[in-house]
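Participant: Below you'll find a set of structures to go through.
Just so you know, all these numbers are worked out from the coordinates, no wet-lab data involved. These figures come from a predicted structure and were not determined experimentally. Cβ atoms are built from the backbone, for glycine too; each structure is taken alone.
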Structure 1
Amino acid sequence: MTEEPGAPRTSEAGSPRLALVTCGPQLEAALSGPTLRAVSIVRLAGVAPRSTLVLAAADLLVEDAGIKPADVRTIVVSRGPGSFTGIRAGLASAAGLVAAAGAACVTYDSLLMQAARCDRVGTIWSAQPGRRGEVYARAFDLRSGEPPRALGEIEVLPVAAVRDRGPWMAAEALDLGGAERARPVRSAAEALLFLAGAGLPSGPLEPLYVEGPPIHTRDGGGS
């Protein structure tokens, strides 16, 4: 998506929106707009959500829709918690697209995004990948047709402990140790589009880290 730089624009209802998900086990990008009969989605199962792949996915969606990069009025991106590398790749890509095309940027935390994949009524637990053997988790209250509402704070749980809670909503590639999972009705990228379409206020365009990035010593070890 290459366009002359310009001032960021205000998000407009009904205009094309591009969603980017990079802070989990799968990379997703989705495009919605008035000229599309359905949401267009690119999903990659790779473990390296590099900025080049994110931008390539965005280019593919825009080309397939037959629109210009400047027609995309809103970039919606997940900001964590999750993969440190993925969070940085997604936010950097979103910032680059905003600067290039002058689009507005909307960010949501990834646990809220996961909860928004479900349309059941009641309590759902969302999970995102944490350090080895752990997940970031949070409970949400779901009501029909409304964005999820957080219950309590974000927790760091060992995978062995998630069976005691649930049902869970998480990326299919995330190991939850056999815990009960809820059935999603939309992808993670579609969930971001749903939250933006509902008018939920945006978070800041900065990473949401529950723990600091790992510290690497000169011998290559981490702490």
Structure 2
Amino acid sequence: MSALGFTPGELRALRALGSPHGVQRALDAMPYHHAASAWSPRRVLREATAHCLEGAIFAAVALRVLGWPPLLVDLEAVQDTDHVLCVYRTRGHWGAIAKSNFTGLRYREPVYRTVRELVMSYFESYVNLRGDRTLRAYSLPVNLARFDRRRPGWMTSEGDLWWVAEHLVGVPHRRLLTPAMIGGLRRIDRRSLDAALVGRAEPRVSRTGHPRYEPAARTSLQ
């Protein structure tokens, strides 16, 4: 076992992803996981499926194996569910990896000067099924390495990691819009909404889970 708790075979699989784009390609190849779960990276690697939260945690740990810090950013919405990004920095610029059931809420190349600039690149695509633009706030990056001592073995746990979601909900968030901006927002047009839903995976069941990240009962499809 490695210091991170993975077997040699698991480490080879994670290292084979090679880069942030390789991690995103792996997530894109996985079916969207419609379940009230918060699987560890080991379980995601084994089962080859993930939803938003699971995908972001998996991506952060995969990047950790590849030499990046394991960073998550929480995106907070209204009349919608939160979305979680795995963020990384290359040559002083920010990029992101994400698992989403919504076309425009996934990968971003590392071309953004600040985390806020990166987050704002998601604004137009962050909508609910009524077409409302719902993104309102974001957290600063949370380094998951902080949990190594408090939650030993978390990366390879067979239990759910809902405590990650609880931590993300509880950290300070920075507002993106003024009240005047919010009051002036309009819904996106039908053509844009249809484009956002291309490739959408329909949930087969409805279950309960964390209210901010439940993948099966949302008004949007992050």
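Participant: Determine which structure produced the value 4.2 for distance in nm of label points 7 Å out along Cα→Cβ at positions 66 and 162, calculated from the coordinates; the candidates are 1, 2.
Facilitator: 1
Participant: Starting from the value 26: which structure in 1, 2 was relative contact order in percent (Cα under 8 Å, 6 or more apart) calculated from?
Facilitator: Source structure for this number: 2.
Participant: Distance in nm of label points 7 Å out along Cα→Cβ at positions 34 and 130 computed as 4.5: which structure among 1, 2?
Facilitator: 1
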